[in-house]
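Input: structures, listed below.
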Structure P
Amino acid sequence: MKLYKVWICFCCLLLTSAFVVGCGSDDETDESDDTQGAAFDASTMLNDFANTVVLATYTALDNKAGELLTAVKALEADTSQANLEKAQLAWTATRTPWEQSEAFLFGPVDTQGLDPALDSWPVDHVNLQSVLDSRDALTVDFVSGLEDTQKGFHTIEFLLFREGDQRKASDITERELEYLVSTTEDLKASTAQLRLAWAPEGENFSSAVAQAGTGSVVYPSQNSAVQEMVNGMITIADEVANGKISDPYNESDTTLVESQFSFNSIADFQDNIRGIQNVYMGKFTNDGQGLNEFVNSQNPDLDARFQQEVQAAIDAIGAIPDPFRDSITTNRGAVQAAIDAVSTVQQTLEQDILPLVNESEFN
């Protein structure tokens with residue numbers, strides 16, 4: 001093809017394009033401008049995620065851990081049944097913000113090794129008993145140096161509870177009280193470290209998230225920070241469906257059950273999914289702008305569907321008869337229904353929401 005023919009064709013194309021544009025109405029042109037190429041400004045969403053959700057959750061966790069430590073020290077000073085039951089309630093209350101925080105197990109909780117130090121499971125009775133049987137001084141420094149499965153939430157749980165049967169305070173030994181106080185002090189130190197890692201007066205990781213794309217050394221773009229949010233939700237959905245619930249269910253093995261001594265497993269699992277709900281809706285104790293506003297701006301039907309799926313998963317877990325450790329063999333239909341519901345949440349995050357984030361433009 002010769003050059004002049006190309007030029008003629010190009011001119012014809014311009015004339016045709018001009019004609020088509022000229023025939024369109026002003027309203028149609030305005031609509032096209034509004035719906036194409038508009039980037040979503042995630043600044044408010046990321047700021048609210050970092051502060052209204054994450055920092056608020058970690059602050060609640062640290063406060064509850066402080067209350068737990070106070071209750072444990074009161075039990076040490078007066079080993080009464082009433083004080084034991086107060087300590088048990090304080091342990092359960094501290095679990096709630098922690099389990100909800102598992103929807104965002106990235107950043108300092110990961111890089112500083114705080115997740116395994118706080119919440120490794122399942123615990124090994126033999127290893128815990130070996131600590132009690134040793135002649136080591138059960139100081140905070142000693143306990144902090146133990147294996148992750150010999151400290152943290154589930155060691156405290158083991159010392160406070162007895163697999164659904166109310167433990168008698170009179171059965172608690174001096175050695176157990178020493179271990180209990182030291183491991184609770186170590187847990188409180190970890191929750192304080194985690195809160196400060198996100199707080200403005202500490203390492204201020206919140207700002208790294210909130211300032212994504214505008215100077216953050218961790219997140220060079222808003223897109224990368226939003227992807228982190230979604231992947232955090234995917235990770236916990238996967239762990240609940242394919243680990244926490246499925247492992248003991250498939251193996252019919254109660255030793256694989258999380259929070260098996262307190263019978264708090266179902267509440268734990270529900271709080272994990274509530275953590276997804278918190279991130280998606282941008283809320284904890286206060287409401288902020290959540291990921292739902294972005295999804296709704298792109299695909300309202302997907303937003304409505306996902307909100308329903310998350311609540312359905314919470315409800316399906318709650319429909320498992322307590323205790324979970326018994327239901328893995330006696331109520332397998334209810335357990336499978338919960339697995340399926342959480343898997344649906346994971347699938348929507350992986351196949352619909354994450355691709356939507358990846359394909360969208362953020363400011």
Structure Q
Amino acid sequence: MNTASLLNDIRKIYGMLEDEESRFVYINKLNYLLTGEMWYIENIVSRCFPGLPVYDRTKGLSYLFGNLPRDRRIVLYGAGQDAEVVLKHLYRIDNFWGFCDRDKEKQRTGFHGYKVISPDELLKMEKVCVIVCSRQYGGEIGRYLLGNGMDKKFIYDVRSYLTTCSGNTYFEDFLNYSDHEVFVDAGCKDLSTTVELAGLCPGLKKVYAFEPDPDNYRECLVKREIEHDRLPETVLFQQGVWSRRTNLKFNAFASCGSRIAENGSSVIDVVSIDETIQDNDKVTFIKMDIEGSELEALKGAKNVIQRDKPKCAVCIYHKPEDMVAIPLYFRELVPEYRLYVRHYSNSEFETVLYAVP
């Protein structure tokens with residue numbers, strides 16, 4: 001695509017957006033992608049979430065790690081997406097030793113070239129300083145370490161230095177719900193979005209939920225059992241969504257950051273939404289947060305979208321090109337869709353496009 005064509009597409013999308021907030025978020029996000037200047041994100045955060053501090057990916061962690069003890073080995077507890085963020089600040093620290101994680105596969109293969117040990121092995125280490133870097137399990141990890149005799153002053157919890165989400169992600173006041181909602185939750189993680197929708201929408205009839213990460217999928221099974229009184233028929237697929245049925249390489253982090261990747265450490269099954277939805281189910285709502293696979297998954301939902309015209313909430317922040325490609329694709333599929341953009345974090349992440357019939 002040449003420059004003139006790209007600029008024309010951006011102008012076209014800007015003109016498609018339904019309200020001033022959408023245009024404000026969209027143009028500031030594009031300016032951030034063009035320049036890398038965080039003050040464009042600050043513009044969004046200051047407007048959408050006044051009082052929420054803008055995430056600084058360098059200042060907080062850099063200051064913290066500049067004061068780590070030099071006479072102890074540094075171990076990161078957690079070998080997932082959060083650890084990848086923290087690791088960037090530790091490459092130059094000579095006494096950084098490696099990782100601790102309960103994942104036996106990571107204990108066998110390592111993580112980013114470093115050794116991964118078990119929690120039991122960690123407790124046997126002498127002169128160690130532990131950095132807890134799991135937003136989801138940080139509290140549990142801290143209690144485990146303290147309960148097993150580790151000195152509190154050598155435990156650093158960095159969750160407050162990581163990104164924060166705010167707002168009602170995927171649920172806006174311009175979305176209306178029917179008496180017979182059929183929901184597609186693509187990238188359902190732990191079914192939390194489905195459970196939230198069940199609380200908002202008494203007419204939720206059926207859910208198709210997709211989660212290829214094995215640990216996340218097991219969490220979904222548990223959540224479905226716990227919430228069975230609140231949930232309608234919920235069909236779980238341990239598969240990803242894509243433009244067609246195939247197998248793809250995948251990195252499983254047991255987090256919301258698990259993703260399809262060319263150099264992935266495992267292989268997963270992926271399917272299209274078109275081939276999975278039963279013909280007698282009219283889809284009314286599609287949510288997608290699948291770490292950069294959204295456009296391919298939308299191509300695999302073309303027939304359902306054109307047939308049922310569901311409301312859609314699709315993340316467009318994983319790939320810069322999605323800011324242009326996904327709005328244009330929706331307009332191509334269903335010209336009458338109304339398009340909105342909203343942002344839900346204190347960082348450049350969590351930008352969502354809504355297509356509303």
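Read-outs throughout are calculated quantities, based only on the coordinates presented, and are distinct from any laboratory measurement. Owing to the predicted nature of the structure, the values given are computational and were not obtained by experimental measurement. Cβ atoms are built from the backbone, for glycine too; each structure is taken alone.
Out of P, Q, which structure matches 4.9 when distance in nm of label points 7 Å out along Cα→Cβ at positions 130 and 298 is calculated?
Details: P: 4.9; Q: 4.4.
Source structure: P.
Given that helix-only ellipticity at 222 nm (-39500 (n - 2.57) for each DSSP H run of 4 or more, over all residues; to 500), derived from a single structure, equals -10000, which label among P, Q identifies that structure?
Numbers: P: -20500; Q: -10000.
The structure behind it is Q.
Tell me which of P, Q gives 16 when you compute relative contact order in percent (Cα under 8 Å, 6 or more apart).
On the way: P: 24; Q: 16.
Of the structures listed, the value fits Q.
Rank structures P, Q by Rg/Rh (Cα atoms, Kirkwood Rh) and report only the one at the top, that is, the highest. Walk me through the intermediate numbers first.
Working: P: 1.14; Q: 0.99.
Answer by largest value of Rg/Rh (Cα atoms, Kirkwood Rh): P.
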